[in-house]
Structure 1
Amino acid sequence: MSTANYVIGVDYGTDSVRSVLVDTANGKEISSSVFLYPRWQKGLYCKPAVNQFRQHPLDYVEGLTHTIRDCIAKAGGAAIAHLIKGISVDTTGSSPVAVDATGTPLALTPGYEENPNAMFVLWKDHTAVKEAAEINKHATKFQINYLKYVGGIYSSEWFWSKLLRILRVDAAVKNSAASWVEHCDWIPFLLCGGNDIKEMKRSRCAAGHKALWAEEFNGLPPEDFFSSLDPLLAGFRDKLFTDTHTSDVAAGTLSTTWADKLGLTTDVVIGVGAFDAHMGAVGGQIEPYYLSKVMGTSTCDILVAPNQDLDGKLINGICGQVNGSVIPGMAGLEAGQSAFGDVYAWFKNLISWPLNHLLTESNLIDEATAIALKEELESKIIANLSKQAGALGDDDYAELAVDWLNGRRTPDANQELKGAITGLGLGTDAPRFFRALAAATCFGAKAIVDRFKEQGVPVKGIIGIGGVAKKSPYIMQMMADVLEMPIRIHRFEHTCALGAAMFAAVVASIYPNIETAMEAMGTGFEKEYQPNIKKQKLYRQHYQQYLGLGRYLEKYNKKDVKPYLS
């Protein structure tokens with residue numbers, strides 16, 4: 001009889017969910033499966049023009065079922081199912097949803113099936129910009145700074161901004177909501193068969209970084225903080241939570257319903273969830289004072305430090321510092337860029353306009369050939385742009401961009417900001433435009449590193465995680481050059497899912513703590529980018545220009561200040 005122990009890490013991203021079946025002895029991937037959200041792929045419930053991005057819970061449920069069953073089938077089916085001991089989950093965030101008293105998202109209840117306000121409000125939904133500004137102004141009225149552990153600035157990407165926005169615009173959802181929950185809290189609750197919202201175990205990671213929970217406050221800020229912000233919030237604090245849990249804690253065991261659905265046993269232990277980048281940092285074998293950059297559509301930058309090193313020290317303008325949000329017993333610090341891979345995807349879509357709108361109208365080729373040609377060309381655009389941009393000389397470098405195409409997450413959250421590019425001329429072609437955008441994303445990364453250093457938190461190096469880190473040597477080398485520090489690229493392809501699997505191994509009692517699990521299941525690094533000293537002067541100069549352009553944009557973004565146009 002086999003003595004192997006397997007666990008499953010489930011990673012919910014922006015566009016898809018991925019499950020990975022992992023051997024706890026060595027972190028080896030046994031099988032994996034990806035599921036694209038079908039409703040999201042169709043653009044349902046979203047209005048990009050007003051920054052509304054909602055996801056239907058059925059996308060999550062269908063993806064969970066498909067990917068876990070597929071992983072098990074690929075690995076050997078029933079013969080291996082009994083060896084699976086634990087499941088842990090990470091998700092994007094803050095991506096909250098209104099639920100009823102049973103903990104069911106309202107979009108899964110009669111009358112709300114097609115109501116976007118009853119669905120998960122995705123992390124990059126910025127419809128609550130006004131509410132975030134009100135929270136920031138309101139917080140200054142209190143003797144205690146309730147924003148002190150989230151960098152001093154509350155964001156429209158976070159829990160309370162989104163909750164207040166929905167309460168204001170949808171009375172039906174307001175009246176039906178027994179509580180609000182994060183995506184990373186709901187999936188474990190679902191797997192455990194939970195039916196009482198009061199019994200849901202809430203993630204320390206999500207609550208501390210996005211919902212203003214803090215040990216110093218003995219939970220959330222007091223009732224008066226919320227009710228005096230808006231009477232709609234009166235009594236809502238009591239509908240939420242006081243206690244939170246780190247991800248080495250079990251949420252429960254797999255329910256009979258889900259065990260039957262997945263072909264597993266009810267002995268499988270389910271861990272408390274967390275956000276993707278936090279578990280990704282664990283999967284990427286984070287070390288104290290090394291910045292883990294999960295680089296996907298956006299970036300989420302994670303740093304851990306011993307609690308005693310940060311005693312009394314508050315880092316301004318980041319996305320929070322929370323005891324145990326990454327590694328229990330250590331402080332987890334979060335920052336990030338609201339758009340990273342999204343910047344490159346935007347540019348690809350921009351220059352692909354003829355492919356998307358004109359190719360199928362061609363009289364020279366049939367529709368099937370046109371579609372196949374479109375897909376082939378689109379798949380080559382970024383790689384070829386990177387190659388051509390890398391071949392450009394440094395003596396012809398006029399274009400300069402700012403990467404705030406989806407607002408600015410850190411330092412100093414401001415989701416109203418917009419991106420820009422200057423220095424355009426008749427000689428500007430697609431590779432030069434792309435180079436400017438790539439440099440802007442690297443400069444955005446440097447602004448974050450500089451903020452940590454300015455606030456007395458050293459950054460010893462970078463750990464690169466995610467699709468961009470593994471697939472774009474051009475951007476990674478540029479980032480090493482801009483940051484003037486090495487970047488290690490983790491070997492494991494699905495690092496967030498691996499981090500979730502490591503936590504699953506801990507909650508299943510295979511390892512006593514996450515540090516031990518990381519040591520045993522970590523797969524190491526495949527590559528390290530070293531900064532090119534010859535680029536130092538160039539990028540230092542361009543970085544100062546980036547900061548100057550950013551200050552200009554920020555000045556004229558204010559509603560009461562407009563640039564003079566003649």
Structure 2
Amino acid sequence: MTDAATPFHAGELAAQQRAGVGYIATKGAPFIREFMPDQHRTFYQAQPFLVAASADTKGRVWASIIEGRDGFVRSPDAHTITLDTTPDPSDPLAQTLTAGTDIGVVGIELATRRRNRFSGRTRPTDSGLAIDIRQTFGNCPQYINERDWWRVQRNQPVRPLTSESLNSAQIKRIEAADTLFIGSGQQGQQGAASNGYDASHRGGEPGFVRVISPNRLRIPDYSGNNFFNTIGNLLQDPRVGLLFVDFETGGLLHLTGRATIDWSPEEARDPNILRMIEVELDAVIDRPEALTLRWSAQPTPSRKLIVTNKVVEAEGITSFHLAATDGDPLKLFQGGQHLPIALDIPSHDKKVRRTYSLSGTAGGDHYRITVKREASGVASRFLHDNVAIGDVVEAKPPTGDFIIPQGDAPLVLVSAGVGLTPMLAILHQLAGQGSQRPVWFVHAARNGRHHAMADEVGQLVATNRTLRKRIFYSTPDSTDQLGQDFDATGRISATDLLALGAGRDAHYMLCGPSGFVTDLKSGLENADVPPDRVLFEVFGTTKS
């Protein structure tokens with residue numbers, strides 16, 4: 001498979017094959033766009049900073065932060081980002097970015113854990129920089145430590161410190177860090193969309209990055225979207241840039257070097273670590289108080305939630321009702337968002353962190369998550385087999401941007417299996433608001449034994465005249481009744497969705513396994529549904 005047939009380059013394809021997820025080459029392709037959806041454009045324009053990756057005039061790869069005053073990021077169209085600022089002259093990327101070069105960017109909202117990424121090419125403008133988009137996609141929020149931010153008045157710039165290795169103070173900063181940004185890149189076939197740079201986030205418990213020596217670091221690689229953008233780049237080109245942020249002082253510690261991948265790390269007792277990135281450093285630039293931005297010194301604290309009820313919803317699917325142990329109100333959420341939780345599993349040294357979609361109503365005195373038990377899922381098996389009523393779990397505030405699109409256009413909610421969880425929360429929100437927009441709930445299950453929350457959905461639809469449902473069973477049991485338990489046999493297709501009559505201007509929200517989402521997304525867009533009307537969220541066993 002070549003760049004012409006997939007948005008992934010040879011290094012990414014090799015990494016996917018090595019990790020046993022070669023299907024991503026085709027199943028993941030539709031999630032990488034050459035334009036920004038409106039939600040992503042709005043997201044970037046609200047950010048006070050962007051993380052960038054590129055190379056300097058010597059060809060060394062660096063990661064850095066570009067900041068500006070409120071509103072400095074604009075998106076005049078779906079293919080362009082403009083920045084009303086230029087990098088500080090002490091930034092290792094200042095010269096090449098302002099001259100015009102390839103760039104990778106991650107927009108990250110540390111207060112809410114949202115992030116999106118794109119790659120493109122910079123060009124100078126009268127007010128700063130423009131970036132012409134090449135590839136763009138959303139990202140999961142795992143391992144992001146939330147922080148609130150504010151600005152301070154810029155002081156007299158402090159002279160950067162440059163060296164070829166880390167000093168003792170810098171080593172202590174890295175050993176205390178819970179956040180890292182990493183830059184990588186590669187150049188493949190001429191004109192390929194996958195050429196250029198990628199900026200990525202890494203996070204974990206303080207000390208997750210190990211300093212082996214003043215010139216050598218080891219960085220854990222956790223489960224993610226299985227695109228392998230960073231590792232794929234490093235297989236093609238080992239040059240790498242690292243960035244550590246001093247959130248209290250606005251200082252930036254830039255490192256550049258070369259990376260190798262350890263596919264079988266010794267740290268096997270931490271189930272979250274799948275690989276290690278080992279970096280040999282070539283140069284260090286330490287820029288004290290480089291930014292006017294400041295962040296809270298500590299991440300947003302977790303809350304203790306007690307399991308007040310545990311309900312089997314279908315074969316292999318169970319709901320957990322969670323209430324605050326301190327009795328204080330829970331943070332409100334929007335239908336479609338998810339809850340980050342941390343589990344203390346006795347057989348593992350570190351907390352196991354996962355995010356699960358909220359499936360209940362917002363505004364009550366409890367949260368509800370609905371979890372499918374995966375045979376190889378560390379967290380889902382522990383929840384199903386060990387967590388009981390009265391047990392306590394840790395949780396961060398709800399987050400996520402897979403939410404109800406604004407406006408009154410028809411809404412088609414399409415799910416498979418446990419993918420119904422965000423859709424059910426959306427149904428509850430729409431019903432509670434008395435929404436008058438037409439809504440279709442379309443769900444696929446294997447059969448009645450695997451169909452979770454059917455009665456709850458039926459009750460919502462029966463009591464709200466604007467809500468309708470259509471249920472598909474792929475292999476119904478003899479006890480499943482057509483016309484009562486389900487409406488059609490087989491799998492959902494784009495043709496089925498268009499036959500509902502919602503129209504090509506409706507919003508289609510898709511949630512389920514990658515193959516399910518990929519097929520429907522491609523089918524809708526091939527039927528001339530505008531890509532920005534198709535929203536999606538994908539789940540897989542790596543999240544479980």
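Please treat every number below as a calculation from the coordinates, not as lab data. This is a predicted model, so every value here is computed, not measured. Cβ atoms are built from the backbone, for glycine too; each structure is taken alone.
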Structure with the greatest value (metric mean count of other Cβ atoms within 10 Å over residues 366-373, set 1, 2): 2
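Work out which structure the value 23.6, 77 belongs to, where Rg and Dmax of the Cα atoms in Å was derived from one of 1, 2.
Source structure: 2.
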Source structure (of 1, 2) for relative contact order in percent (Cα under 8 Å, 6 or more apart), computed value 16: 1
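Output the label of whichever structure in 1, 2 has the greatest value of Kirkwood radius over Cα pairs in Å, for residues 318-357 alone.
Once Kirkwood radius over Cα pairs in Å, for residues 318-357 alone is tallied for 1, 2, the winner is 1.
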Entry that produces -11500 once helix-only ellipticity at 222 nm (-39500 (n - 2.57) for each DSSP H run of 4 or more, over all residues; to 500) is calculated, selected from 1, 2: 1
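Among the shown structures 1, 2, from which was the value 22.8 of mean count of other Cβ atoms within 10 Å over residues 246-253 calculated?
Values: 1: 22.8; 2: 19.5.
Checking each candidate, the match is 1.
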